[in-house]
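In the part that follows, the structures are each spelled out as C-alpha cells.
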Structure I
Amino acid sequence: MNKVAIVNLSFWIMKICATTLGETGGDLISMTLKIGYEHSSIILISLFFVSLFIQLKSKKYNPLLYWTVILTTSTAGTTISDFMDRTLHLGYEKGSLILISCLIAVLTTWYISEKTLSVSNIQTHKSELFYWFAILFSNTLGTAFGDFLSDNLGLGFVGGALLVGGLITLVILLWKFTKINSVILFWIAFVLTRPFGATFGDLLTKPIAKGGLNFGTIGSSIILASILGTFMIYSYNKEKRLSQ
C-alpha cells in the first residue's frame, strides 16, 4: 500500500520546485487575479481535499498524483499564511507559532497513534492522513517563516534564501556525518525547503526595486511548472519501467 515517493535527490529538487511554484501560484491567484486571500484559500484548500481524496483512493504510488497533492498543499499554504497575516492581522510571528504548534501536534499524534513517523513505508490510511496534514502544515508554516525572515528580520529575499539554504546544508551534513534519526532530519528539511521556496519565489516575482528579479507571478509560475512537469514525467516513466 506504500504510495509515497522515494526520498532521493530528485525528490528534493521536485519538492523545492513545487513549494516555489506554490508561492508564485498562490500569489497569482490571490493578488494578480485579485481573488483575495480568503476566497483563494477556500478554493485552494478545496482542491487539496479533492486531490487528497483521489490519492487516498489510489491503490499504488502514482508520481503525477502524489506531486499534485504536494503542489495543492503548497499553493493552499501560501494563501492560508497570507490570510492569517494580512487579513486576520496575526503577523508572521504569531502565525508561525500557531502553525509550528499545529505541526508538532500532528507529528506527536501521529507518533502516539502509529509508533512511527516513517516517510518511506506508510502502510495505513491513518498514517497517510497524518503524512499529508503534516505536509500541509509544514508548507503553510514555510510561507509565514519565509516572510518573517525577509520582512520582519530585514534579510530580504536573497538573505532569507541564503539563510535557509545554509540551514538545509547543515541538515544534510548532520544526516551524512551523525547518527541523528533520519526521520527527524527529514521533517526538519521538509519544513525548511518551504521557506526556501517561499523566499526564492518572492525573489523571482518581486520587482527589482524590492530586491526581486521581476519575472512576475505568471512568468515565474510558467518556468517552475515546466521544471516540475519535466521531473514528474521523468519520475512517472521511471516508475513504469520499474513496474514492468
Structure II
Amino acid sequence: MVDQSHSLPTAIKVPAVTLGFWIIKILATTLGETAGDTVSMSWDMGYLVGTVIFGAALLLLVMIQIRAAQFRPWLYWATIIASTTAGTTLADFATRSLGIGYTGGSAVLLGLVLLSLVVWHRLTGSISMDNVAGPKSEALYWTTITFSQTLGTALGDWAADTGGLGYLGGATMFGLGLIVLIGLWRFTSVNRVFLFWAAFILTRPLGATVGDFLDKPLAQGGLDLSRPLASLVLALAIAALIQFLPQRAATKGH
C-alpha cells in the first residue's frame, strides 16, 4: 500500500476574516491592555514578571495551536489574548523599565513587525491569512502577531502621551485610520493582504488606548474603572461572541 500521508492537505487553523473576526479582535486587544495592566500594576507584579507569565502562556498556547489538527475557535482566540497581554507587558517593560521611550519603542517594534513579514514571505512565498498552513507558516504567523501586539501598546502610548492626544484622542485617531482602510478595501484595488495587516496592526493601538481610557486615573484622563472588573467584562463579552458568532477556518487561496 502506498503511503499518501504526504499528499494530504495541511489544515488552516486561523479564522476567515469576517466582521465578527474584527469585533472579537478589537475586544481582545482591549482586554490585553486591561489584563496586562492588572497583573503588572494593580497586582504590583511589575512589567518583567507580567511578561514572563504571559509569555509562558503564549508559548504554550502557540505550541498547542500548531499541534492542533483543525481550527478551534476557543484555542485560537485564547492564543490571541495571550499575545496581546504579553505584548502589553513587554512593551511597557521596554519603553518604561528599560527607558527606550514610546517613540524609540514604537520604531524598533515597527521594524520587527516588518522584518518578520519579510522573512515570512521569503520563506513561504505568502503572508496571507488564507495560506497559514503548516508549522513553519504558523510559527511565523504567531511571531508577527506578537510583534504587532507589542507595537500596538507602544504606539497607543506614544499617541496618548508623546503625541499629546490623550486616550480618547488616540482612540479616535486609530479608529479613523481603520475607517480609511475600510474605504480602501471597499472602493479601491489596493492589495488585500496589505490592508489586512495594516488593519490588524491598527486595531491593537485602538484597543490599547480604549483600555487605558477605561482604567487609568481620572487625573490622567481615564475613567479609573477597576482593571480586574473591566478585564472580566471584556472576557465575558469575548466568550459570548466566540460561542454565538459563527466562525469557520479560512479557505486556502481565497
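Please treat every number below as a calculation from the coordinates, not as lab data. Just so it is clear, the structure is predicted and the values come from calculations on it, not from any experiment. Cβ atoms are built from the backbone, for glycine too; each structure is taken alone.
Points worth noting:
- For the structures shown (I, II), mean count of other Cβ atoms within 10 Å over residues 18-25 is largest in I.
- Structure responsible for -26000, with helix-only ellipticity at 222 nm (-39500 (n - 2.57) for each DSSP H run of 4 or more, over all residues; to 500) calculated and labels I, II on offer: I
- Computed 3.4 for distance in nm of label points 7 Å out along Cα→Cβ at positions 34 and 114 - originating structure among I, II: II
- Which of I, II yields 0.50 [FRET efficiency 1/(1 + (r/R0)^6) of positions 106 and 122 (r between Cβ atoms, R0 = 25 Å, to 0.05), calculated]: II
- For the structures shown (I, II), mean count of other Cβ atoms within 10 Å over residues 138-145 is largest in I.
- Comparison of I, II by FRET efficiency 1/(1 + (r/R0)^6) of positions 42 and 170 (r between Cβ atoms, R0 = 41 Å, to 0.05) - largest value held by: II
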